[in-house]
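**Student:** Below are structures written as structure tokens.
Bear in mind these aren't lab numbers, they're just calculated from the coordinates by the rules spelled out. As the structure is a prediction and not an experimental result, all values here were calculated from the model. Cβ atoms are built from the backbone, for glycine too; each structure is taken alone.
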Structure 1
Amino acid sequence: MMRRFDQDIIVSLISEGSRVLDLGCGNGDLLIKLKEHGVSDIRGVEIDDRCIAVCVRKGLTVFHGDIDEGLEDYDDASFDYIVLNQTLQVVHKPTLVIKEMLRVGNKAIVSFPNFGYFRIRWYILTKGQMPKVEFLPRDWYDTPNIHLSTISDFEVFCRTRNIAIEQLIGLRSCVTGKTVKRFQNLLAQVGIFVITSERDISN
């Protein structure tokens, strides 16, 4: 199994003793890493019953839910961190999901594949087709990704909705775990954002 460096980075951003909710937690791999990191109050939300069953067998606390419907079961600021890792591009209502994350959590961590990455640009330019690369291996007709975006797109999204970007980490290689500090929209395969909001994001 390929090492998930995006998960390693997210774990490094969260301090021990934090309350964490992982949206679209899948098989619970990130939750396990957080638990090993010393984060004891961790929970997940997942829509796939098979994934939930796997998480339960691992001893994880995971609830069934569709995050496109919001997080009405959770009170305001009831978690320190809400995590949306490699899931933003598959949700139907990204604005609602982000709004709910910032309501329920003091901070939100959002990661997604960067479609501004230069290899993707070059693939489309030279082949004229939707890219199939190591971190986007499926054909266009067989992918769960429905909202494709770039790091720059998400920066604009935050700026126009009064969302503060506390930190941006550009993961240059999903294989080596190398990061890039400049020109992330061009050189990073994955963007990882830490965001907060003190103001209204109802738009």
Structure 2
Amino acid sequence: MIGRASFEAHDLACLRGGRIVFRQLEFRVDAGGLLVLRGANGAGKSSLLRMMAGLIGPAHGALLWNGDDIADDPDAHRARTSYAGHSDALKPALTVAEHLSFHAKLRGQAADKIAAALDAFALTKFADLPARLLSQGQRKRVALARLIAAPAPLWLLDEPTNGLDADSTARLETAIAAHRETGGIVVAATHLDFAGADAVTLTLGERKAA
């Protein structure tokens, strides 16, 4: 079990290219929770996820993990976070298994969950296949399998179902449910209704009442 945790934003603002993307953003998601980000293109969903991952800083406000500003200890926040962005970032010459093993070692973890990661996204038969021979959907599944290969309490997913068929989307749902059952937290930007009924939705771009 991951244990009790909370992830929250207070008065968060994002500035991009001199333009305010969002401001006065507030949310809280606790252990086992799922926060779904909605909004039109350009509303700031990807920017918010990158901010949550500590890749960019807020123009105002703060993101807190268990009450502590993530900016106070960036290394600790990176260690607790798995971020799956738009890019799969696969090296053409490495096999599927090698990618997962490398990712686990990069995060300072043993490579003892590779088999489970391969099985979770139906990649076992492709384990020894170089990435250059994979389809778009298979590459996406490898990127998502990293979540299993190197576990972390906080999953940040940017349009995770893009390029997935129905079976792979169902596998992702299963992985998310299993992660939440251990106390893990998931934040996902998605246009699809794959989320659980108890998910909390945050819609970016909505105007606040005066």
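**Student:** To which of 1, 2 does the computed value 30 (relative contact order in percent (Cα under 8 Å, 6 or more apart)) belong? Before the final figure, lay out the partial values.
**Tutor:** Numbers: 1: 19; 2: 30.
Source structure for this number: 2.
**Student:** So percent of Cα pairs over 28 Å apart, computed for just one structure, reads 27; which one of 1, 2 is that?
**Tutor:** Values: 1: 24; 2: 27.
Going label by label, the one that fits is 2.
**Student:** Can I ask one more? If FRET efficiency 1/(1 + (r/R0)^6) of positions 67 and 115 (r between Cβ atoms, R0 = 41 Å, to 0.05) is calculated from each of 1, 2, which structure is the one that comes out at 1.00?
**Tutor:** On the way: 1: 1.00; 2: 0.65.
The read-out comes from structure 1.
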